Structure P
Amino acid sequence: MEKKIRVGVVGLGNIAHIAELPALSEMKNIEIVAAFDISQESVDIAMSKYKILKGFTSFDEFIEEDMDCAFVLTPKQTHHEYVIRLLKRGLDVFTEKPLALTLKESKEMVEEAEKNKKLLMVGLNRRYAPVYQKVKEQYKDKCPDVVIAQKNRNGTEYRATLENAIHVIDIMRWLCGEAVSVEAQSIFTNPEYEDLVTAQIKFNSGSVGMLVASRTAGQWIEKLDVYGDYNSAFVYAPDYVTLVNPKNEVTTTMTPLACGWARVEDKMGFTQEVHHFIECVINRTVPLTNAADAYKTHELIHEILVKAGLPGLE
């Protein structure tokens with residue numbers, strides 16, 4: 001009988017219920033042996049909905065459980081503390097984005113994983129979303145000439161670019177390579193709660209990326225326009241992607257997936273990233289969104305923020 005992977009979950013808030021817990025609960029080769037949250041109510045709710053063997057409100061007690069890996073799904077300001085302790089405990093770790101609030105703490109997390117020879121994967125789920133994977137498949141190893149990315153919504157939050165625009169910034173890196181120069185602008189009242197960031201990024205491949213991240217939009221919208229190599233791609237995440245070449249234009253809609261029962265966690269790549277992490281734990285392979293690679297996205301965000309006149313990730 002195949003040995004099940006023993007999983008621990010740190011943080012039982014909204015993202016856990018939207019994304020990771022549903023995906024984990026459907027996997028036959030894992031068991032959620034422990035879950036932690038500072039709220040007893042959150043622990044009780046999660047244990048009533050999912051098959052979780054033990055629940056804790058003490059992290060010190062949680063970390064003593066026998067686990068192979070852990071998912072850190074807490075607010076971003078707590079990632080560093082929890083991830084470092086889990087890595088020191090000898091566990092492979094999946095952490096929600098961002099790694100941490102500063103480059104220093106993020107680098108410490110990368111180094112701790114390397115020191116302990118453990119996997120550390122970051123939840124940059126857009127790389128696993130079907131609409132974005134189709135764009136990557138179209139360009140393969142070639143880089144497009146230009147990527148125009150928009151990540152807009154109504155309502156700002158603390159370090160909004162790091163919290164939310166990180167997704168499309170990471171997609172630009174995935175498609176275009178590493179940044180060599182950045183120009184950026186911003187609008188804000190409080191510089192830690194920016195209302196708008198725009199950026200033009202030159203990549204080492206020769207590609208150019210253009211970012212628009214507004215927090216005063218009418219509604220949430222995530223778009224990507226890609227041009228180059230006589231191909232075009234247009235993404236309206238998470239539902240539609242249109243691929244265009246001189247002979248064809250093909251639009252793929254995600255809603256027919258699963259016979260019309262496509263779920264947001266599948267369309268956004270959450271389910272796929274959870275499966276990918278567990279496969280990496282089993283096979284001892286490096287995750288696509290490993291921490292060392294994700295750190296480069298954090299470095300690019302720091303450069304954008306600084307060039308936009310906002311506090312960086314010092």
Structure Q
Amino acid sequence: MNISTFAVNRPITTLMVILSIVVIGVISLYRIPLLYLPEISGHSLRVHVPYKSSSPQEVEDLITLHIEDALGTVKHVDVIESTSTDVSSEVSLEFDLGTDMDIAALEVRDKIEQVRHKLPEDIENIRIFRWQSGDLPVVNFSVSIRGEISELYDIVEDVLKPRIQRINGVANVNVRGIEQKKLFVELDLERLKSHNIDTFALRRYLRTNNINVSAGDIIEGSTKYVVRTIGEFQNVNEVASLPVNEKGIRLSDVADVRYDFPVKDRYQRLNGRNAVKIRVMKSSDGNMVAVAREVVSTINGIKADPEMKRLDIY
């Protein structure tokens with residue numbers, strides 16, 4: 001019995017099969033996530049360690065060699081390459097094809113933690129990069145304001161970013177171009193030398209004086225009090241007035257202390273004004289089209305708000 005004979009002799013069964021296929025197709029149309037690219041994961045990892053105000057030789061000796069030695073024992077590594085500059089150390093690893101990159105990334109992170117104590121104390125963070133097609137943004141847009149740039153930073157951090165992060169399917173919102181104020185201590189080497197103050201000892205002294213320390217507990221009857229000694233600097237004046245030797249010399253006497261924006265090394269502009277760039281990444285199970293539509297709808301809603309009329313979003 002062929003298919004056509006079966007369909008003629010059993011019309012109800014044939015109709016039910018056709019309806020089932022149609023229903024499954026309709027459900028799949030709305031349930032299966034749409035992707036810009038198939039899920040692709042590279043077989044390489046990159047470890048980046050920022051370390052400014054140094055020399056390539058120092059970066060290699062203090063950071064790169066330690067990381068290379070540690071990562072040389074990671075399983076299935078085929079090639080290790082490193083680059084040391086005056087601002088960072090970068091170590092790239094290529095793995096054998098077929099390597100489970102999730103496990104490899106965990107092993108790399110574990111090896112770095114094992115040598116973390118050998119690296120300079122003033123390293124703020126160590127980043128591990130792994131390329132995946134799912135990391136590509138689904139929406140890119142720039143924002144500028146007809147007003148002070150500081151107002152734009154507040155709006156992006158307090159309004160735009162939180163609203164987009166609440167959208168179902170959004171994994172991360174990356175903002176580029178926002179510069180946070182930092183505390184700068186620019187030492188005068190001649191003054192330090194005249195007062196016989198060592199720069200490394202001064203750096204250690206500043207770090208040890210900028211911490212909060214637990215002082216234990218006090219129990220009074222049925223009440224327990226947690227005691228902490230607050231030692232962190234609260235403002236610029238506290239840092240500037242910090243004594244740096246037994247003669248009463250203050251930090252402001254041997255350095256320029258200020259709280260200011262760092263020097264910009266890149267610029268983002270929109271309609272002739274300073275701007276920030278926002279990149280929206282979806283979660284692994286998110287529908288690209290649905291997430292993008294929801295993000296665009298949220299942006300349009302923000303633009304329609306009378307309080308946001310000064311914003312230019314493109």
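Here, each number is a calculation from the coordinates, and none is a lab measurement. Since this is a predicted model, take the numbers as computed values, not measurements. Cβ atoms are built from the backbone, for glycine too; each structure is taken alone.
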* **Source structure (of P, Q) for distance in nm of label points 7 Å out along Cα→Cβ at positions 69 and 237, computed value 2.2** => P
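For relative contact order in percent (Cα under 8 Å, 6 or more apart), the calculated result is 18, so let me know which of P, Q that is. Provide the component values of the computation, followed by the final result.
Numbers: P: 18; Q: 23.
Only structure P yields this read-out.
For structures P, Q, which has the highest computed value of mean count of other Cβ atoms within 10 Å over residues 117-124?
Details: P: 22.8; Q: 11.4.
That would be structure P.
Have a look at P, Q and say which one yields 54, 45, 38 for Cα extents along the principal axes in Å, as calculated.
On the way: P: 54, 45, 38; Q: 107, 62, 58.
The read-out comes from structure P.
If mean count of other Cβ atoms within 10 Å over residues 45-52 is computed to be 18.2, which of P, Q is the source?
Numbers: P: 15.4; Q: 18.2.
Going label by label, the one that fits is Q.
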* Asked: Can you say which of P, Q returns 3.3 when distance in nm of label points 7 Å out along Cα→Cβ at positions 61 and 109 is computed?
  -> Q
